[in-house]
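Colleague: In structure tokens below, several structures.
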Structure I
Amino acid sequence: MTGVVEMMSVRGIRGATTVSADESSEVLSATGELLRAIVSANQLEDFEEVVSAIFTTTADLQSTFPAEAARELGMHQVPLLCALEISVPESMPRCIRVLLHVNTTKRQSEIVHVYLRDAQQLRPDVRSAQ
């Protein structure tokens, strides 16, 4: 008897959030909230599914690495990278962005991108888990 084999792909999941001040506790809290929302919205069951994560912050956020929030959630073996978002005039201030690469059987159209707080304005076309 032959079974149906689901094809595993690497998919990207985007998300963003904002903070009201450049304080370590606020950056970590907002980043943790964002990551939990992404995990929940995409039904990620295990951090083994996460291939890697790239975090960016705007230049006005320098108090801590947002990747520390991922470590606090248990992503101890996931390769994490933090970088500075390009400085575009009139861009959203105090913004944290993430791109998670995950192994999944979901189609691209089934991936849920999550934009929280003021970052919802970045992608009004994306319905996310707010």
Structure II
Amino acid sequence: MNDYTSIIMAEDDPVTQDITMRMLKKLGLRAKVVGNGRKVLQALEEHFYDIVLMDIQMPEMDGIEATRNIRARWPLGPKIIIITNCDAKDHRELCFIAGANEFLAKPLKLEELTAAIERNKPQRTDVVCVV
């Protein structure tokens, strides 16, 4: 997997944070972790991330509101992958309307996370400059 992909995870549950970070490590990736949607917006002001792994239910600002804010400020990026234990039928459409790129249900499976990241990682090419 592309180890140059920058990821931020908005998740308030320490157990889910740990499980997801272990999965990312297996993929050769790391992520910055924040505990709510407001903090992910603050982090995006300071640094561009390619992918946001976003929970829906968080304190201060939930994932749907944070996704709407990200899309309003950065319409073309970052890619947003919702990871939630909310009822998929009820929330999937709300997430896509808000601007999410992917919707994954908990419990998260490594194969699903891998596929979602692959579909949403930036397509970069190596550039060699000859002077």
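Colleague: Of the structures labelled I, II, one was used to calculate helix-only ellipticity at 222 nm (-39500 (n - 2.57) for each DSSP H run of 4 or more, over all residues; to 500), giving -13000. Name it.
Modeller: II
Colleague: Right, here's the next one. Match the computed value 3.5 of distance in nm of label points 7 Å out along Cα→Cβ at positions 10 and 26 to one of the structures I, II, and report its label.
Modeller: Only structure I yields this read-out.
Colleague: Just checking, which of I, II has the largest value of relative contact order in percent (Cα under 8 Å, 6 or more apart)?
Modeller: Across I, II, relative contact order in percent (Cα under 8 Å, 6 or more apart) peaks for I.
Colleague: With distance in nm of label points 7 Å out along Cα→Cβ at positions 66 and 106 derived from the coordinates and found to be 1.8, which of I, II does the value describe?
Modeller: The value was obtained from structure I.
The numbers here are math on the coordinates, done by the rules we state, and not lab data. Bear in mind that the values here come from a model prediction, so they are computed numbers and not experimental data. Cβ atoms are built from the backbone, for glycine too; each structure is taken alone.
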